1. Work out mean count of other Cβ atoms within 10 Å over residues 141-148 for each of structures 1, 2, then name the structure with the largest result.
2. Compute mean count of other Cβ atoms within 10 Å over residues 149-156 for each of 1, 2 and report the one that scores greatest.
3. Identify which of structures 1, 2 gives the largest calculated value of mean count of other Cβ atoms within 10 Å over residues 61-68.
4. Here distance in nm of label points 7 Å out along Cα→Cβ at positions 45 and 85 has been calculated and equals 1.9, so which of 1, 2 was it run on?
5. Out of 1, 2, choose the structure whose coordinates give relative contact order in percent (Cα under 8 Å, 6 or more apart) equal to 20 when calculated.
6. Here volume of the Cα convex hull per residue in Å³ has been calculated and equals 125, so which of 1, 2 was it run on?
Structure 1
Amino acid sequence: MKIQGQAALVTGGGSGLGEATARELARLGAQVAVLDLNMDNAKRVAQDISAQYGNGCAVAVYCNVSDPDSMAQALATAAAAHGPARILMQIAGIGTAKRVVGKDGKAAPLEEFAKVINVNLIGTYNAARLFAEACAQLDPMADGARGVMVFTASVAAFDGQVGQQAYSASKAGVVGMTLPMARDLAQHGIRVCTIAPGLFKTPLLASLPEPIQQSLAASIPFPARLGKPSEFAELACHIVHNDHLNGEVIRLDGALRMAPR
């Protein structure tokens, strides 16, 4: 699918991997809706994109991916600005670390586990089902294609570390639903792929002390550095371009395999 001229949705588009992906989509000619809980960040990114690539080519939209009403309203707002979207980059997510049994001997709070699952896994499914509903109603393009979705998992889905039970489970769920969803939506001409990034220099990691950043980078076989958000964005956009990529999960990690801790 050609990105030029298409309407695209980027959840979590106000920072990190989402921001880089929103900017890359705009550079390639898409009209981008920057969906985020943090409207200050979303507006900053949308305004920067519009200033660089043309007024109106990006819009900031409030969105809570785990809330059905919020997600539906975000889709409607984006469609009113740019028309129906054929591209969904589902990047919004949260992370946490909590041992099952803490040093105080008490079990981890169940609500903390549920929150991560709700945002990362249920939120991804919620965004996907509502996007697919709208996309399935569009006229098909070449080869019957109607749209494409790119989800965000993590290497933690495969080799999660101590304390990452909730995060790993949520991302493994995203990995697990990629193929069946691609098969399910094939009848509508909608492709589904997932990227599982390793250690990337997002605002969160960039805020860590430099020695810790260097230690993390040294754990990556090659290149021995943190991933660049632009590299994630380039892969996400390549998935859109390459019509034969479907139902696949791609690790983007420099051959990293996480140690237990």
Structure 2
Amino acid sequence: MPQFLKLLNTCLIRINGNKLTSIAFKNAGAPSSPSEDLKSGNIDKSGYVDLANRIHNYMDSNGNAPNFASSTLGKIQYETLIYLESRIVYFYAVKNVLPNYAVVNPWKKSTTQPTNNQYLRATKDAPSNSQTIINLSKSITAGKTTENAKATAIFNWVRDNIAYSFYYNTLKGALDTLSSKKGNCVDTTHLLVALNRASGLQTKYEHGICKFSDGTFGHVWAQVYVNGKWNRADAISPRNTFGVINNWDTKNWTQLGTYAELPF
């Protein structure tokens, strides 16, 4: 990504100067601690060209990307700069002219826009765009660098912190389940789905008729997409681990459906 930012800046500067020559690919280091203090607004052409020149000079002098760049709207974070300049260069690729202005939003707002991926989208009962959910997800997965490590940490947290309570269908949703620290299989799964999606992990619901030691019941759990495959995640029992279910007979059950958003 730092190299990509370097390419974007060089490209933008050359387009603005009508010097459409090839660009030598150069190494660039990552920023040490990106930060942002920015209000939404527009930056005109002279403003974003000036940004590109300053970032370009900084990276030439320091060998790494900046944590932020100052603008009339405030400090623009490293990731926001990449997103901003990508859209400007793409506009040029489509229109063959640089835009008169570019819209800039803080990075948190940019990354909580609706997604076309149904298994990452926030829903009423699994509001993965809630700041409460986002903050908890970040706290749980802090220091985890792989999808499996993140999914396992989230599963363990929900399993170990949410007590089981018997009732039918959705009653609380993810946020009230988190607040009360207890829920049935449906509401517990809402929380698990919300936390996973907030962490960028595709997650869906699975619904079936399952045989437990005390009888056969309708049941809901999650599936999380990790390392190229869907993994079962049933957090209502301490006997279960991420990807492994021990509290009901997984060899003798009936699937009733899988869902991006649970209808009950």
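1. Greatest value across 1, 2: structure 1.
2. Sorting by mean count of other Cβ atoms within 10 Å over residues 149-156 in descending order puts 1 first.
3. Answer by largest value of mean count of other Cβ atoms within 10 Å over residues 61-68: 1.
4. Only structure 2 yields this read-out.
5. The correct label is 1.
6. Answer for the origin of the read-out: 1.
None of the figures in this text is laboratory data; all of them are computed from the coordinates on show. Just so it is clear, the model here is predicted, and its values are computed rather than measured. Cβ atoms are built from the backbone, for glycine too; each structure is taken alone.
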